[in-house]
1. Where does the value 2, 12, 18, 20, 16, 11, 7, 6, 5, 3, 0 come from, among I, II, III, when P(r) over Cα pairs in 5 Å bins from 0, in percent, for residues 4-99 alone is the thing being computed?
2. If FRET efficiency 1/(1 + (r/R0)^6) of positions 132 and 228 (r between Cβ atoms, R0 = 25 Å, to 0.05) is calculated from each of I, II, III, which structure is the one that comes out at 0.30?
3. Please state which of the structures I, II, III yields 42, 21, 16 when semi-axes √(5λ) of the Cα gyration tensor in Å, for residues 108-355 alone is computed from it.
4. Which one of I, II, III has FRET efficiency 1/(1 + (r/R0)^6) of positions 116 and 332 (r between Cβ atoms, R0 = 30 Å, to 0.05), as calculated from the coordinates, equal to 0.50?
5. Taking distance in nm of label points 7 Å out along Cα→Cβ at positions 60 and 404 from the coordinates of each of I, II, III, which one would give 6.1?
6. Check the numbers for distance in nm of label points 7 Å out along Cα→Cβ at positions 236 and 372 across I, II, III and tell me which is largest.
Structure I
Amino acid sequence: MPEPRLQAIEFSKQNNNRFLEELNTFLAIPSISTDSERKDDVLKAANHLVDALKKLSFDKAAVYETKKHPIVFGEKLCGRSNAITVLIYGHYDVQPVDPLDLWKSEPFTPQIREDYLYARGVSDMKGQIWAALKALESIQSAGTLPVNIKCIFEGEEEIGSPNLDSWIAEHVDLLACDVVLNPDTGMLAKDIPTIVYGLRGLAYFEIKVFGPSHDLHSGLYGGVVYNPANALCELIAGMHDKDGRVTLPGFYNRVIPISAEERAQLERLPLGDEVFLLQTGAEQLWGEKGFSAVERIGARPTLDVNGIYSGFIGEGSKTIIPAWSMAKISMRLVPDQDPVEIRESFIKFINDHIPAGLRWEFKEHSSTRASMSNRNSPAIHALAKAQETVWGTPPVFKREGGSVPVVLTMQKQLGVDSVLTGFGLPDDNIHSPNERLHLPTWRRGIETLIHFFYNL
């Protein structure tokens with residue numbers, strides 16, 4: 001192994017305690033992007049990152065204002081004319097902490113219990129950002145960087161990144177790179193390094209069904225007018241057939257089938273039915289017939305009700321026919337489904353099945369296409385080799401069931417793929433009370449990123 005690489009690894013090991021103390025300082029900033037009262041804290045976190053980049057002697061490090069929360073950009077050139085450029089993406093905003101009473105320690109006062117560090121944002125994703133920065137510091141301690149580095153850290157990911165796409169479009173030249181490193185995913189287990197190469201897209205809608213002009217006494221008017229709550233339930237029930245397939249017209253027209261080679265790779269993942277039963281607490285699994293759970297979770301599209309509301313839902317009884325009912329419905333999309341076509345399909349389904357005498361309203365909350373990265377790219381090979389070096393076993397490749405919209409944005413606007421990694425674990429409680437990070441895995445993550453940059 002080349003000497004500078006060994007020196008960088010040794011530096012990271014000798015400075016682990018300091019790295020952790022610095023991470024704790026970052027975590028103590030309550031950068032909750034959804035809370036208007038935390039606006040100054042979000043800015044404080046952005047400035048904290050700028051200071052961190054300046055300590056790493058970045059040539060550029062600055063806060064860029066947006067209509068809401070700022071974006072941090074940094075750049076450091078390695079001085080080699082033929083060096084590739086890596087753009088590191090991250091978000092420094094965090095989720096709210098509610099319900100606070102379920103936390104075992106203060107969410108913004110980091111606490112170590114056994115091998116875990118507990119704090120809001122520690123896994124999602126301040127810990128991942130800090131791992132990347134400390135990998136760069138370790139490399140610099142042994143000499144110059146082997147690649148050019150750019151960083152973009154946003155403060156609005158947890159609220160849907162409303163200003164990110166437009167900012168990237170306005171700064172394409174500033175962000176020009178060869179590959180994006182996005183450590184916003186995670187590992188399947190402590191001993192299973194993981195590379196995510198596919199992300200599902202999203203189409204998220206809200207539907208409201210209206211019946212009578214006001215709530216009615218169900219004894220006086222039951223059986224006389226169509227109950228909009230009943231109608232909405234019937235509509236939702238009709239969106240799947242008995243085999244778990246979505247019945248929206250043309251829903252599967254653009255779905256790319258899973259190849260035999262990819263299906264064989266997915267079968268290698270240690271994600272049998274028992275894993276999903278354990279993680280969910282469900283008594284049995286459900287889904288589209290003809291596909292395994294791991295295939296359904298990442299490579300097949302879905303439709304789910306995320307929330308439903310109608311009538312009286314308080315304690316006790318109130319016998320009414322509600323005037324309206326509402327549901328929030330999301331669809332996870334796979335290549336090459338088009339959110340625009342899915343929206344039109346959804347509207348057609350409702351129009352075709354809404355009972356006579358009722359009217360309905362529609363609202364679109366968000367949409368993004370699915371994204372796929374080339375599993376055979378040089379950057380993916382560089383990361384796979386790095387993970388195998390540190391963990392002693394080759395990584396597994398998987399599709400992620402969720403969405404990371406910035407990946408598609410980078411593909412479309414910058415013309416580059418993202419390398420998706422991260423050192424969080426499935427039980428890190430991200431978005432929930434008692435969020436945590438497994439510190440031995442995090443430290444190995446820093447070493448992995450050191451190898452990754454050198455491998456590139």
Structure II
Amino acid sequence: MRKLVLKTLREKSDRSWAAVEARVKKLQGSGDVTSPQRFWIVNGFACDVTGRGARDLAGDPAVSFIYIQRGPPQIRQHHLASREPQKLPAARAQALAAVLKTLEAKEPAFSAKGLEVPWNLQQIQADRVWSDEKTAGEGIVVAVADSGLLAIPPLTAALWTNPRETLNDKDDDGNGLIDDVFGYDFSAHSADVLGDPGVPHGSACGGIIAGRPTADKAFVTGVAPRARLMILRGMGYLKSYEYALENGADALSMSYMWVQMELGHYRGLFRNAHEHLAAGGVVALGGAGNFAKSAPQGKQITLPKDVPCVIAAAGVAKDGSQPDFSSRGPCTWKGVKFYDDHPPERPLVKPDVTTFNAGFPCWTSGEFARRQRRFEEVWKSGDGSYGLYTGLQGNSFAGPHVAGVVALMLSANPDLNAWEVKEILEATCRDLGDKGRDAAFGAGLVQALEAVKAARRVRK
């Protein structure tokens with residue numbers, strides 16, 4: 001199905017571009033269009049354009065709609081068009097090579113025997129899936145759109161590797177990117193996906209999804225401790241969506257949301273991209289946001305978590321209480337070009353599910369932990385450069401729990417469609433709050449064991 005979706009999207013994009021290419025080149029010659037960048041994920045292109053150029057394009061029968069966006073760089077999608085892929089500095093290339101070297105040995109089959117399992121994984125039944133269903137995320141790739149991954153053993157052991165690329169300052173697989181061995185940084189146009197010790201967000205999320213125990217610490221943080229992590233830096237870039245789909249990602253964990261920005265029709269562009277991801281087998285998900293105190297209800301869960309096929313996860317503490325910052329739904333799509341549905345009187349109920357968002361140990365750098373007064377040390381490495389700490393909080397950390405459960409489900413039944421994963425996940429939740437689905441907890445607390453069992457029953 002993925003092959004068919006990719007083939008169809010690319011063919012349609014090529015036909016559409018052939019119909020407008022001459023006009024675009026003419027407008028480039030006059031200076032009315034600059035830096036065009038094509039995107040097959042939405043069958044379109046982005047560019048800088050004058051008012052005259054926009055009117056000219058709008059009159060072309062091959063152009064169905066023009067989205068005007070003056071937002072930040074991650075929304076203005078075309079800025080990479082005029083930039084060459086950045087070669088890695090020698091020190092960073094050496095760091096990536098050192099990590100790659102550690103992945104040469106075959107990873108043994110997962111066993112939870114003798115491991116310490118934190119309470120958050122127990123309460124969503126991850127450990128029961130490992131023992132009862134003999135599934136730990138084997139064969140599944142989760143793309144993590146975040147701040148990168150710290151080069152520490154419990155995280156780098158989980159890295160996905162691009163089989164068509166080597167570290168040689170060349171574009172071996174012909175995708176326009178140099179040395180994208182573990183993924184890519186679409187904001188810097190570089191293959192350096194190793195995280196900054198001062199910004200551990202992506203590392204904490206990656207650890208929740210697939211963190212491994214190590215020889216130094218027999219502690220498992222990953223819901224799916226045999227899944228693989230594809231690292232995508234630069235949050236919200238359509239090129240990263242294309243990369244995930246064409247390189248075999250099964251899920252996309254997103255740690256971004258554009259709040260208090262009037263995006264208008266532009267929301268439809270990202271909904272279109274996410275529907276194509278879902279058709280190609282990529283389950284997109286992430287935290288529902290932390291904006292209950294700063295945004296009015298109805299605008300607390302926004303793009304891309306307000307897209308119907310994207311799973312938005314709210315969060316609760318260990319005792320089941322929900323913090324006052326946790327974003328609530330519902331969401332509406334009234335008036336959005338091509339997607340004029342879910343009006344205020346019949347809104348889209350969000351969030352979709354709930355997991356945990358605070359109080360559990362996460363892998364982070366010692367440098368970052370030392371600056372945080374509220375952090376509590378669980379364990380640290382001998383040199384103090386990294387360790388397990390509690391203190392991180394926010395729905396950004398609820399989303400990766402769902403990503404891990406999705407990996408377990410797909411490992412148990414790789415033939416599930418993205419919409420089937422979402423339906424099963426919601427149907428097997430433990431109800432929280434008001435009876436039935438609600439705007440605070442969605443379908444309820446995710447239950448991995450029931451979800452995996454239900455996943456196995458589909459087409460078996």
Structure III
Amino acid sequence: MTRLPSGELALGGVSLGELSRAAAEPSASGDASARVGTPTYVYDLDGMAREAGDLEAAFDGEPHLVAFAVKANSAGPVVRALASEGCGADVVSGAELLLAMRCGITPERIVYSGVAKRDDELDLAIGVGDAGIRAINVESVEEIPRIAARAAAQGRIASVTLRINPGVDAAELDTHSYIATGHDEAKFGVPLSSIPDAIVALEAARSSVRLVGVTAHAGSQLTSIEAYLASARAVFDTAKALRARFALELVDTGGGFGIDYGEGCPVRPADFIRAARAAQREQGLGDLALFCEPGRALVGAHGVLLAKVIQRKIAAGDPDPRRWMMIDAGMNDLMRPALYQARHRIVPVMLQRGARLLPYRVVGPVCESSDDFGIHELPEGDLTEVALLDAGAYGYSMASRYNGRPLPAEVFLRGGAVATVRPRKSVTDWVDDRL
């Protein structure tokens with residue numbers, strides 16, 4: 001993210017002001033697709049590809065798989081850009097599985113997580129390609145016979161990994177409770193106390209289920225390597241115990257690597273992997289492939305949400321007035337602040353030199369009090385567009401059409417230019433759907 005000499009914000013070398021202006025206006029180049037209006041997500045595919053390349057390098061050529069968590073950003077151009085850098089996919093639904101394959105990711109580079117996989121989704125995961133996907137992450141003892149039955153019905157053997165709940169206390173993770181997944185009260189994974197029962201179930205299902213590894217996911221937006229390592233060590237300990245019975249091929253330490261949302265982030269994704277690799281070797285498991293499942297860390301910092309300023313509202317107060325700035329993007333477009341109390345930096349698309357900045361509470365158009373992006377320092381004078389930063393993950397993929405608002409447009413940048421535009425649908429499209 002940079003500012004051009006004019007004061008205009010740019011992403012991937014492309015002027016965001018040019019993109020955010022009304023689509024009906026002709027662009028300077030005459031390209032009608034160069035202006036898409038607001039709200040609009042804009043993604044720098046080159047930046048995302050660099051993140052993937054940096055993470056791939058941390059494995060130093062050892063057997064591994066970086067399985068991009070498709071839930072973070074399911075846009076086809078994003079998935080294809082990461083696949084071109086060697087990424088596989090971590091999916092959580094049959095739809096995401098189909099999307100990953102349509103984007104060129106082969107079944108053997110896909111893992112499937114989730115606590116409530118439907119039978120038809122299991123059938124898809126088991127039945128694709130020559131041998132099904134690389135691994136179905138088993139999240140409960142009860143899921144094992146279900147997978148065995150679906151595989152037997154197809155005359156196949158399903159490859160599975162045992163997703164353990166590593167018992168990492170939510171307080172250790174320094175993240176929001178809603179995205180802490182590795183503690184004892186979480187719905188995810190097999191508790192360590194239930195591993196003996198899982199072994200019995202896996203032994204009973206050997207004719208149609210093959211255990212290939214152990215996995216865990218402590219939580220998301222992690223900024224401490226130690227919290228991640230606590231979960232990874234539980235994976236390695238479990239794998240060591242299971243090797244006597246099962247021919248393991250991999251260990252998967254999950255994702256959740258944090259990014260800088262404006263308050264700093266002391267570690268990079270590669271730091272997590274180097275630490276996990278060292279712990280893996282210490283446990284004598286260096287012959288197993290190391291998988292990880294990053295989402296936000298690859299895409300979050302390389303996307304913005306552009307919004308138009310609708311109006312301001314100022315209420316007299318002593319000693320200071322209260323100021324609101326109403327924008328046309330709301331919690332339906334970016335749910336994270338309402339859901340997790342997450343904070344995204346908001347900056348003017350055009351910043352005039354010497355402009356006076358004042359605190360404004362930035363809010364959207366949705367009829368909910370939680371449609372609130374917090375207080376931000378913004379210019380006092382004329383301001384037409386703003387950018388919500390670090391919105392490349394869990395933005396559009398969580399968006400809705402609540403209050404009859406169209407889903408945002410999406411613009412994908414590559415090589416300093418607009419590569420693809422996904423225009424927003426009209427308001428009448430929503431009306432027609434509801435009739």
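No value in this document is a laboratory result; all are computed from the given coordinates. What you see is a predicted model, and the numbers here were worked out from it, not measured in a lab. Cβ atoms are built from the backbone, for glycine too; each structure is taken alone.
1. II
2. III
3. III
4. Details: I: 0.50; II: 0.10; III: 0.75.
Of the structures listed, the value fits I.
5. Working: I: 2.3; II: 4.8; III: 6.1.
Going label by label, the one that fits is III.
6. Sorting by distance in nm of label points 7 Å out along Cα→Cβ at positions 236 and 372 in descending order puts III first.
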